[in-house]
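Just so it is clear, none of the values below were taken in a lab; they were calculated from the coordinates. The structure displayed is predicted, hence computed values, not measured ones.
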Structure 1
Amino acid sequence: MAVDMFLEIKECPGESTKKGHEGQIDITSFSFGAVQSGSFARGGAGGGAGKAEFQDISVVKEVDKSSPKLFQACAAGTHFGKATIYVRKAGDKPLEYYKVELSDLIVSSVQNSGSAGGDAVMESITFNTAKINFTYVEQDAKGGAGKTVTAGYDVRAGEKV
C-alpha cells in the first residue's frame, strides 16, 4: 500500500505541494516507541508494571527549506508548541488514517547524509516531546473513513490523556 507522509511544524514550513498538506514537510519514514519494564519475567505470584520509557520520535526526509531552521532549533534548544505527523493512503481519494500529535517538543538530533550518485541528500530529525497523541481511522468497506481510535500520554505528568 502506497502512503504519503507529512510533518507539520508551523515555525518550519516545508515544500510539500500535495493537496491538503501544502507547505508541510514531506517525510519518507518515521519511528518511535516506548518500553515497559514489566516484572512477569522475574517470576513470582504477581507481575507488575514499571514506568514506561519513551523513545524520541525520528523522521527521515529529504533536505528542504525546513532543514536550516530545524538544525538551528536543535543547536539552540528551541521549544516548539506542536508538531503533527500525518499518514494517508495515496491515490485519487487519499484517506488520512494515522496522525501523531506532539506537544511541547525540542529537536534532539539532526543527522544529514548524502553520497555521490545518490538521489538526494537525506536527513534524520529526532524530537523529544512532553506529550503524544495518536489517532487511527479505520477504512470502511467502501474505502472511506470508519471508526476512529485514539490514545495519548503526557510523558511529563506520567499519565494517559
Structure 2
Amino acid sequence: PRLDHIFLMCQDVDETTAFYTDVLDFRLTEQILADDGHQLVTFLERTHTPHDIAFITGPNGAFHHMAFWLDDWNEVRKAADICSYHGIPIDAGPTRHGATRGHGLYFFDPAGNRNEVYTGGYWADPDREPVTWTEAEIGRAVFYYEGVVDHRFMTVHS
C-alpha cells in the first residue's frame, strides 16, 4: 500500500485550516461544523483526492492516524482478515465514511499509532464547493453505516 492521507489533531481547527489553505495552498473539500459554527473537523487536498491531510479538534501536535491506500473494498476486507489472522485488534471498521465517501479499517501498530487502510473517495474538483456536515451529522460523516462515533475514536491519539 501507499500513503494516502494523514489525520492530525489541533486545538483550533479554524486557525490551522486557515494556515494550510492561505499559506500552503491546500483546498478545503469537506468540514464538520460545531453548532456554534466553528470547525470541528476539516479535510484538505492538494492532489484532487478528498483529503491529503485532515484536522480534528484535540491537543496540538497529536497524531490521530495515517492512512494507506488500497485498490478496492475487497482489499479493505482482506486487511480485516489479515488483522484477525495475526491477532491485531481492529479499532474500527471495516466501514464507510460519509465524509470523503471512502471505506476504511482502523488498527494500531505495535508503537501505539492508529493506522487506516482506505479506499474509495472521489475526484475533488477545484470548482466544487466544500461539503459541510453539521455537529448533529458527525456520526454519519465519520462512520456512515453505524451512524454514531465512538468517543474513544475521536479522542485517542499518539
Structure 3
Amino acid sequence: MNGLTHFDQEGNAHMVDVGGKSETERKAVATGTIQLGNEAYQVLKAGTAKKGDVLGVARIAAIQGAKRTSDLIPLCHPLPLTRLAVEFELNDELCEVHCTCTAQTVGKTGVEMEALTGVQVGLLTIYDMLKAIDKGMVMTQTKLVEKRGGKSDFTR
C-alpha cells in the first residue's frame, strides 16, 4: 500500500508498531481560525456570553481534547504529553479568533495529531458557546505549521 504505514500487506488497518523506535523530543504546532459575525465577536470580546468565559473554557477544552486524541482517532497512539499550550489571538478587523496549540512529548511517535485536535476542539468550543448568537460561524485554515523530532522536521 505504497508507504501508508497504517495498513498491512492485505490492506487492513492497524496501529503502527513503534516499539523499535528511539525516544526523542517531539513538538508540533497547529493553528486554525474561526470567523464570527460581528455580534458574536463583540460578545466574546466583552466577555458577556451567557455560557461564561468563552476563551477560558475553549483553552481548557483544547487541552482536554489534545489529551484525548487517541480516544478520538482510532489508530493514534496514546502519548504521555509533557506540554500543551493554547493561545488565542483576536482579529478585530475580520471578527476572527486565531487558535495556536503547541504539543510536546518525549516519545517514539509525533504529536501532530494532538496539536491539530487541540485546535479543532478549541474552535468547536467557541462555536458551541456562541451558537445561540451566530450559527454562521466558520472554522477554517486548520493546519500543522511546525513539527520537530523523529525522522523529519517540517515548517510551513
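A few notes on this one:
- Computing helix-only ellipticity at 222 nm (-39500 (n - 2.57) for each DSSP H run of 4 or more, over all residues; to 500) across structures 1, 2, 3 gives -2000 for structure 1.
- When relative contact order in percent (Cα under 8 Å, 6 or more apart) is calculated for each of the structures 1, 2, 3, the largest result comes from 3.
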